[in-house]
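Undergrad: Alright, structures below, take your time with them.
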Structure I
Amino acid sequence: MPTVGAFEAKTLLATLLDRVAKGERFTITRHRTPVAELIPIGSRDQTRRREAIERLKRFAKGRVLGMDWHELREVGRRC
């Protein structure tokens, strides 16, 4: 993701917004430290969803339920 300084982002905001509308993403920095992301509307939800799925996959790796999921489903239905 390209990086843009805060001053430059302020100066080029209209141009950056046009590019973001076409799907580009930018990281805004202040003194070389990332402080914000300029992304197309709605893409953050998709990004967060993908990140959550990846975290769940990493969490589940190597873990076992201890019993068949069908049994767990039945136990849940009885509660």
Structure II
Amino acid sequence: MNLVSLTEEIVKSLVVHKEGVSVKEFPTEDEKVILIQVMVEEDDMGRVIGKEGRTANAIRTLVQASSALGDNKYVKIDIDKF
């Protein structure tokens, strides 16, 4: 599965405003790093970040594990609001 679509599916399952989710991949200088930016509405930030960042870390762990099964690149996920 594509890492961007996996991230999008996970985030959309957590938020209330599913149409307000935007997930994009950006190029980095290092070929072994994938940068994924997640944009959600302000009301949904707490759901995606979680208490003390636990939900965000769980998302990062799942996507990193999926990357290890495929091309084994390091995945950075930035979460921000519109």
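Please treat every number below as a calculation from the coordinates, not as lab data. All figures in this text were calculated on a predicted structure; none of them were measured in a lab. Cβ atoms are built from the backbone, for glycine too; each structure is taken alone.
Undergrad: A value of 2.6 was derived for distance in nm of label points 7 Å out along Cα→Cβ at positions 53 and 69; which structure in I, II was it taken from?
TA: II
Undergrad: While we're here: Computing relative contact order in percent (Cα under 8 Å, 6 or more apart) for each of I, II, which one ends up highest?
TA: II
Undergrad: Rank structures I, II by Cα Rg over 2.2 N^0.38 Å and report only the one at the top, that is, the highest.
TA: Going through I, II one by one, Cα Rg over 2.2 N^0.38 Å is largest in I.
Undergrad: Given a value of -16500 for helix-only ellipticity at 222 nm (-39500 (n - 2.57) for each DSSP H run of 4 or more, over all residues; to 500), point me to the structure among I, II it was derived from. Don't skip to the end; give the middle numbers.
TA: Working: I: -16500; II: -12000.
Source structure for this number: I.
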